[in-house]
Each structure stands twice: as C-alpha cells, then as structure tokens.
Structure 1
Amino acid sequence: MHARLLRDGARDLLRDPTGIAGIVAVVLDPADEASGKAAASLLASALDEARMAAENDAPEGGALLDAVARAVTGWEADRPLEPAQRLRLAQTHARAGLAAPPFARLTADIMAKSEAPSGDMPDLGALLDPILEEMDDAPLQVHAAFSELLAGLPPELAGVLISMTVGRPGKVEARLGLYWLLDPNPDLRLAAATALLSRAEAGTLAPELGALLPTLRKWLPDDAARAALDGAIRRQMRRGGPPAAAPASTLHRAAASLPDGAGAQSLVAALQTGSRRGVAMMMLKQGHGVKDTFVIPCTSATEQKQTFVRILDEIETFDISPDMLAGALARGLGEGLASGRMPAPGIVDLAEILGPDALSPAVGDAEAILEAIGAAGVLADLSGTRRTALLKASADWADRFEQADSWFEDTGALRAAIARARTDKGRETAVWKHLSTRRAWWARQFAVCAATLKSAAGVDPALWLSFAAVAQALLEGRSLKRIPIMTGIMAMTLEADAARDDAVAPIDGADPADEIAALLAQAGITDAYLHGYLTALAITPQEPSPQDWLGGLLGGIEFPGAGALDRLMGFVVFQANALDEDAGDPETTIRALATFDADGLRHWATGFDALLTVTRRYWPARSLAADDKRVLQDIARAAKGAEGETLRRVLPSWVAQRHALRK
C-alpha cells in the first residue's frame, strides 16, 4: 500500500509539478524526522518517474527536474544550502538512479567554507558498520545504501572511501568492490579496481570472488579501471589453486515479457544455489542494456513458487529456456558496452549463479538477434505469399499481446510536430515522418519479441515468425504503411496524443500557471529550452519583430481558445522582459545555468539555437567577432549533444558582453 501511494503521488507530481517546491522545502528543513523521511521518499519516487520520462524523451521528465532545481534555487536565494542539505538532495537523486545535480554536490569550496572540520577523513566504521549490521546477508542492499551516502561527495573523496571500504578484510567488503566495478563514474570504478588489486596482492581476496573477475572484465570499457583489474586477475592466477567448489546452482524456471513501448523487457527466474533459494528480477531496456537486476531471497520452495507466481500475475510473460535467459542478458550486456552504459551491479550475483561463461557480452542489434534465432534462413525458405501473410498477421498483435497497448511513440519533438499540424492528414504525416527515423529501433523491438516467443513454451511458431518477418521487413526498407503493426503504432500514437491533450486541456477556473505549464509541455518546451530561447532574444544584435520571435516559439502550440493564447503570450513576454534585465549580470546567469544538469544545458542550447534560426537576419555577420562566432558554434554543438561544461563556464560573461553591445 505504501509503495503504491508513493508511486501514485510521484506520477501526480510528474503530471503537475507545481507541488514539488513544498516537498523540497520539507526535505531541506523537516519539522521532524518522520516528515523528513516521508518527503525524501516522495521526492525520490518523483525523481525516479522523471528519470524514466526523460530517458524516453517525454518532456514531463525535464519539466519536473527543472521544477526541483527551481525550488532549490528559490530556497538558496534566501539562505545558503548547508552541506548536509546538499547531501540529502544528492541521496534522493541517487535513490532515483540520477547523478547528483550541481546544487546537490559538495565542492572543495563548499567544504572549505563549512564550519565542520575538513582535514580529517570521515570515520569509515561509523558509516559502514551500522549498514553491515543491518544488511550483512544482503550485500547488494549494502552497496545501494552506502552509494547513497557517497552521492554528492567530490569524486576524489568518494573514491578514497570506496578504496578504504573494499580494502577492509571482510568478505562483504570485497563483494562491494565487484559491484563498484560497474559504477557509471570511471573514478569510482578505478578506486574499486585498485582496491581489489591490493587485496589480490595481499592474498585477502577470496578465490570464489577472484574467479568472477575475468567475467566482470568483459563488461568493462577499455580504461584505467580495467587495466587495474587485469593486474588483480594476474595476481590471482599466479597465486594458483582452483577456487573452492561452489554449491551447485539450479535454474528451476524462467519467464520473460515482451518489451513495452519504451523498449523495457522484464525477465524473471527461480534460482537455487545449494540450499539458498531466490527469485531473480531483471530488466533490459533498448538503448540502455541491463537496467536492473536483483534477487529476492526465499526461505522455502513454497515461498519461492508463490513469489514467482505473484510476479507473473502482474505482467504477461512467457516461460523461456535457461539458454534464452542467458542470451537475452548477454545481448543486454553487449548493447550496454557498445553505448557506454554500465550494467546494473546486481548482475554480479547472477554471474555467480549462471556461471562465468553464460554472460559474455553479445552483439544485440536486430540483425544479430535474427541471426541468433535462425530467422533469416527460415524466412528465406518461405514463399513470398507466406512472408506477406506473416506481415499481415501483425494486425492482430494488439489483440493478442498485453504489452502491445504501450507500443506507440511519445517524445517532445513529436508532440511539437503533431501540434504544428492543422489537419488530421497533417498529424498522420508528422507521425509517419517520425517513425521513419525509428526503423532500427522498432526492428530490434520486434526481433526481441521473436526471440522471446521462439523460446516460449506452448506458443504457436507462426507468432515468432510473424515478428521476425516484420523486423526483417523494417531492416530491408519496406514501406511502413504496408506493415499493419506500424499503421497501428501510428494510430495509437495519435490516440495517446489526443488523450493527453484532453487530460491537460484547460477547464473553467483552472489556475493560469497550470494552464501555461500544460501548453508549454504539450509543445515539448522545457524551462531550460525557454530560458535559452529568451537569452538569445536578449542579446540579439538587432531587435527582431515580435512576429518572428514569438512565432518561432508558439507556432507549434495548438490553443484551445484565444484566451489561452493571450495568457501564454503575456507570460512569455513577461519572462522575456525579466531575462532581458538579468542578462547583463553574469552572476544571475551563473545561478540560472547551475540549475540545469547536462540534459538541461542541452535543452538550453537547443532553445538558444532555435531563436537564432528563426531570427537569423537579425544577427548580421559584421556584428559578430570571431569569439562570438566560436561561442555560437559551441552552442549549436551542445544542442546536438556535445559536452557543454566548458560552454557553461563561458556563457555568463559572454552573454553579459553581448547584452552590453546591444544596449
């Protein structure tokens, strides 16, 4: 019940983030311990929803993250954040799987200004021992709890604490080192690998844990951490002697869902190692690899069976073979390695159970999946009529599979494109244009479905072949309109867009601020995008006409009436005037940019570049120096995803200079 209430509250905040400021205030200054914990739990859940939305390019994610940053900035305007408050915010972000944003980090300057003594290292025992006492039999939970404590610390200090932790003599501490080898932060990976090397040199690394190192090495990028791990592996090999015989492991049952509309696939396995039983939960996500992995311990075979069945009752799944389970995980590992994303640390425990050779990263694109399941050969042997029939069978998928209800597209850019269209035909064209850029994504989605259903017990073989045929047709460039499921995805995308518009349509008596936020979100305009757009307006060498700059911003929004248009125009003009006043003050720009994380800065740059595009004639080349042109090029690159931290440092003074020249 508590978890459901948290989830529902978090989703409400994602839809309408206006209440997040009050929650942030309680996290920063709780009336008592209970209210502080409750607010932190709700904030972490809301941030988790925002993370997932942002991963899927839904603008609500960025809007909620921006709202949190605004709330913290508003708090800081009245009083500086204490280090403990920054760490509290960092921990809530870490719990949601997010890196600590700038306002939640302790920098050297902040620590130097703190009244607390900074010369002494924290008492590691005081930090770690209570966690170990509470969770000694759950190392993965120890890792999660301790990682939350480290969130927000300078990487150098966090790395030292990890080295000290892994260097302690306990077996749990060594396993924590294996988990930290998979940390997204390369500095923390290096700290863990170096500490494991020290243990290997000292002979304090248990053989059964040392035996896992070659497997983990396959999951790491070629960096300093892997080089240090190579040293640990060599030390273990020179020490000689086989590891102690591990208890036999058994995979009693495995099941998999089809991937949902975000590309997330759930895997479940009932496992036993010796007398210990558990149910493993895994999530793979296209573009992200192995997103989550953990094992739920069970005290008996009965509890294990009940847990497994309860999970299967929550989502449509298909029983699969152990080989299919390992193959899916291997493809997830390969996809993560190729995209620079580390797998979830819990996969260390699965490697121990499934064996060192079961989880070697494998190529995970659509072609490789179809090749692995033998689809190409089977389809090649079929007549053209039979292959066409398999494609036509995709028209029935929505009625046959529960997950197909979520197979539609929803991104900020697509929302804006749909909103710009003035006819049903135009809206369909916008979706088809978007889908044409997503061929490879949907081909892999359906290849995963084919692999799952081919391995599934009691499933008609025609089903997996139908998915394989559609995946192959997408790869071969067949017209999307001649593939029934793609026509269905187009229609469902428009239905979802219309349903969302109905949900956010202004009603009589609605708060104007809520209405404005809904209209901006509908067009995929985040706070960061708007700030960048209006910053560019404030420093345009020649003042553009309102028709040019307002049209470029509001042209993608479908208004429910003239009143809504007037209110939004009034809001935007007010914001433009306020930002024009602030643009000459570098400190104000520094504070504003500090509220944006890397994605937020990309949105800011996208907004800036959008204004530049629609007002190009107001930026004559003779008015721009070489340095100005360089900065504009850097902004354009940041809008396309290039690293932006150097730009973040340059912008405040540059914006002030350009603003002064315009004046």
Structure 2
Amino acid sequence: MKYPKLFSEGKIGPVTVKNRIVLPAMGINMSDKGYVNEAIINHYTERAEGGAGLVIIEVSCVDAPQGLNTSNMLVIDDDKYIDGMSKLAASIHEHDAKCLLQISHTGRGARRKITGQQPVGPSAVAMPYTFMMGLSNETPKMLTITEIQAIEDKYAQAALRAKKAGFDGIQLHSIGYYMGEQFLNSKSNTRTDEYGGSKEKRITFHLNIVRKIRALCGDDFAITVKLTVLELGEDAGITFEEGTYYAYQLQEAGVDALEVMVGAWKQEATLEDVADTGSAKGQLFDISAGIKGGISQITGNEPKIPIISGGRSGYAQIAEDALQNEKCEFVFMGKGLLAEPNLPNLVLQDKEALIRPCIGCNTCIDQQLQYNKPSRCSSNAVLGNLNNRYKLQKAEQKKTVAIIGGGIASIEAARIMALRGHDVTIYEKNDYLGGQVKLAAAPPHKENIHPMLDYFNAIIEELNIQVKLNSPMNIDTILALNADVVICATGPTPVKLTLPGIDLPNVFDAKEALSGRETGQSVVIIGGGVVGCETAEYLVEQGKNVTIIEAADSFAAKMVMTNRTILLDHLTLLGATFMSSTKCVNINENSVDVIDESGAMKQIPTDTILLSVGEKPNTTLYDNLFGKVPEVYNIGDSHTPDCFATSIKQGHEVAISI
C-alpha cells in the first residue's frame, strides 16, 4: 500500500477507527431550528461514504438559546433532538465510519440578536475581536459558581443524549471564541476562585465536565477535546507551556484523544481559521509534535492518548509523513474533505490527480460566520445546498454541447454534463484553460490556487472531454457546429472610466500587471477592491511604491474577511498608501489629480496608473445566439462577475438542467 500508516486502523479510547483520516467539526450552518435535517445527513454521509474513518459533527449547542453561535447552529440541550441525531449517526455508520458529536457553549461570543440575551462568560471581559465573525463585543455577565456547575451538567447531559443517539463519543469544543477556551485563557478568565487565577484552576471547568460525562456515559464512550494549545501575539492568553499542561491534565483525567489547534488573542484572524491560499501544508504538525514531547517531559513516558493534527493537510503524502514521524496519530482533513468528499477513496484508488482541491479561499468559513449563511465552496458547488437538486442523474437525451470559453464555470459545466452522458466540447481562444484562475494565482501567497489548474486538466482527460485551444469563436463558427446546446462563458467586460488622460500609454488594466506587463517604480491603482488590493500586494513585494485610490470608505470589501485581514495588514506592513473616500478626476502623464475625503484637491506623482474599477456582465455572444440555436445559456463572469464559488455554482446548475 502506498500510504500504509494513513490507512491503518487506529484507536481512540474504546473506538476503533478504520483509518487515520478525520473530518473535523466544521460548521456548515444548515440546521433547521437546531434540528438535524436531510441536508445535514447528506453532507456528513457523503464524507463517510468517501472514506473518512472518523467524522466529527459540527458544534452543537448544550444550552440554547444562551449558548448559540448562529441561528442555524445544531442544538443538543433537549431529548427532542435525539431522533434527528440518531438518523445522522446511523447513516454515517452504514459506511463503516465512526462519529463523534462536538458540543459547546458560545459563551461571551454569543450575539444578543441571535439569543435575545446578554452573553455570559467566566469573567466580564468582552471579545477583543469581532468583525471577522460578526461576534458580540458586548461585555458578558460573569457566571456564578452555581451557574458554571449548571453549564457543566448541561455538557454532561448533552453527551448522554449523543450516546443515546448512537454516536461513538463526543468532542468538547475548546478553541477560538467558545466557552471552553474562555475558561483556559488568562485574558478572558480573570477569576480568582476555584475556576481561575492559575493554570491549575483554569482547567477545572474541563476536568469537571470530563468527570461528569464519564460518570453518565461510561467507559465505552469516547471523550475527546479540541484544544487551543498556544496563542500567538504579544498579549497571548495561552502559552505553549500552559497548553502542554492542559493537554497533560486532560490525558490524566481520562480524555481519549486531543485535537490540537493554535489561536490568537487580539488578531481578528486566527490560525485555526486562516489556513488560507498561502498557508504551509501541515502547518500544525510541529505543534502537535511539541505537545507530545511536552507531555513526555512531564510524565517521563510517551503520551497515553492519540493526538489529532493537520492544517492544510488534505494531501496524502504529507499526512503519511506526519504519521510515520509520530507527530500525531490521526490527521484532520477539514477543508480538503469539504472540497472533495471522496478524497480518501480517490487516494486508495491511486487517483490523487482527480481530487478536487481546496484552494484555501476561506469562503466556507466566511459564509457562515460572517453572513450567517450555509457554507459554500469555491471548488465544490454542492457544499451548502439545502436540497438534493445536485444529485446527478443520467440525461434523458444525449446532446452535443459547445462551451465557448474555458474558465472555471465552463469546466464545471463540462464535467457534470460529461458525467450525465452528454457529448461536450470546450472552445478556448487562449492556449490554456482556467480563465481567471491563472490570474488569481499570480498575486503573492496564492500558490494553493495552482492545483486547481492541474485538477482541471486531469478531470478533462479522465472524462474524455474534448478541448480545442487557440480557437476563438464567432457567431458563424458557432452556428456551423450545429450543436444542440451552446453555453457562453466568455468572461466579463471591464468597466471603463471616462477620465481625461485615460488613453495615455502608461494607463492600463490592473490584470495586465498581474499577467506580467511591466510598470514603473511608482504606481497608482484606481480602485481598491479585491483585484486592486491584490495587484498592489503583487507590486509592493517587487519593491514598487504603490498608492491605492478607492472611492468607497473601505478596501477589498468583498473579500473573505479572514483573508482580507491578512492582505490589508501585509500591505500596510510593506508601506502601501491607502486613500479611501477619494475620487480620481484627472490623469496626467506623470501624475493623477484626486479629491480626497476632506474635499481637497491633491496631485499624486506616478509612473504608471492601473485601473481596477470593476467588471460587468458580457452578454453580447449570448444575445446574438438567442433564438438561433436550440438552447443557449450564459454562465460565469460573463453572466455575473463574482468569485469562484459563484462561477462554479452557475456551471453546475446549468449542467444539471440540460
């Protein structure tokens, strides 16, 4: 076997898992008033069927409404939720996978607009960061000892319900902004009683919960913890020494496994949430190895319980190496399994090239935490859909389909139609496929987008989809094909400014700079959206002096919040100049005239002016073909200029309708 350790059995307390691949708890935000529904069952079952050995269900609230994070959060604080949970566990077990239910209380991060109540926490200390996740920064009510003990009991009762529902165990959520970590963190827990004042007392909440769960659920039920073992930054509330101590204490208390994470106290974007497009693969393996070593130093022996680790670890060789080097015993592949539910099976079948990659865009996180919507994915159009309309069925009638343009929407449409039995050909004017994916991979720290292009080529070869590169098409050549269906996916049209000097030779589109066109040393970018800011980062890393002019009051406003934080911080660090609420009124040969936010006219010297003021739909081809071919559709950026997730969803939806 190519990856013997990855596909070997492992033990988590009383539970035997068929392999070392874990789907970690990742909220998809699709419950119906706290209940499990068909969409949730389908989501987790698909990943169990795809080969994951252990499936950990997203966080479920032990005390609603007070402990809710979002309005679509699962709930397990009453027996009425057991029936749905039971159906979920049974469906996962049908595919020889084990399952745990993650349980938690949001604590001080709970929003009054969701719960209708003041948030509560170990101390009256408000959240230090909120905008990334739309969390509450309201000062919480400090819990009394009696109230804390009641919440401990709610955790234990939730675990008992999970056992009654057929789950193999539970996971205590103790990272990020949830109550578990709030007790462990010296910044959020300033108590001086039995629950705070030292690391020995800050762990009391967890030890009590573990003891109470074990008393109710017995030894044949796994208890695991997802644990922040280190916080980054000067004001960190959990040191590595403290994290190691917490891990040791939980082991000694009888916890069966630990999933280790890293967080941050004041940074809006924390490491566990920001495995972004530039993150290193397996970024947490050294952390888990350090925790194992730390426990060994305390006890003089190897850790008694397995450690689950990962971080952009949806790559079999990286996971195998970590396991062989004993950095962990199980590997979580969270976003990798969101993008490709069949990842483990494809690895076993020696078809890794066909694994649809996670590109680290964090759209999955942004949708639920920032916008309180179901998760969606830039690679997987099915993620986050509340019904079964994406279940593929063979087409009733085989059709010849011509797709004009070879971008991400086109390739997804071609993939689905080929699977459904249609005869598909893609016509692309350039000598490569991928459309704007190639440009999207050009800015710094976007290397994790490149595998998308490799996947496109592999899936096209696997499905024998015909591709004709260097093939610009017009109305006559398209009509001559006599295709049953024509899909237009020719990309967007740039918005054009009507400014004096707009036609000067040193004025051109920002995407041309990303494609390699040379700029001068001093660059002004008109438009501070996503493309404008990413182009700025691309240029400042080359040592260019960049000024970004934006008419609105914020920059990269449509970008995923976690990635936006990283990008803007990086631009600031590298010395980019931001001018918000500023309008460009004139372009000169070596300068631009602007009206700034105070209403003052300013002249900014520059060598090159780049335009990044947005794009609009391109319906010309579609309009000219309408009524001349049996079926015609317009998809992708030529229909709605937007992100990858929108394009791939449009391609998928059109393909299942034909």
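For distance in nm of label points 7 Å out along Cα→Cβ at positions 248 and 352, which of the structures 1, 2 scores highest?
Working: 1: 2.0; 2: 3.8.
Across 1, 2, distance in nm of label points 7 Å out along Cα→Cβ at positions 248 and 352 peaks for 2.
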### Query
Just checking, which of 1, 2 has the largest value of mean projected area of the Cα convex hull in nm², for residues 584-623 alone?
2
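Which of 1, 2 yields 20.2 for mean count of other Cβ atoms within 10 Å over residues 408-415, as computed?
Considering all the candidates, the number was obtained from 1.
Given that helix-only ellipticity at 222 nm (-39500 (n - 2.57) for each DSSP H run of 4 or more, over all residues; to 500), derived from a single structure, equals -9500, which label among 1, 2 identifies that structure? List each step's numbers first, then the result.
Values: 1: -20000; 2: -9500.
The read-out comes from structure 2.
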## Note on the structure
Candidates 1, 2; P(r) over Cα pairs in 10 Å bins from 0, in percent, for residues 144-199 alone computed = 27, 63, 9; producing structure is 1
### Which of 1, 2 yields -0.64, -1.27 [log10 I(q)/I(0) by the Debye sum over Cα atoms at q = 0.08, 0.12 Å⁻¹, calculated]
2
### Task
Using FRET efficiency 1/(1 + (r/R0)^6) of positions 360 and 536 (r between Cβ atoms, R0 = 30 Å, to 0.05) as the calculated read-out, with 0.05 as its value, let me know the right label among 1, 2.
1
#### Entry: distance in nm of label points 7 Å out along Cα→Cβ at positions 24 and 344 - structure with the largest value, from 1, 2
1
### Task
Out of 1, 2, choose the structure whose coordinates give distance in nm of label points 7 Å out along Cα→Cβ at positions 56 and 312 equal to 2.1 when calculated.
2
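No value in this document is a laboratory result; all are computed from the given coordinates. None of these values were measured; they are calculated from a predicted model. Cβ atoms are built from the backbone, for glycine too; each structure is taken alone.
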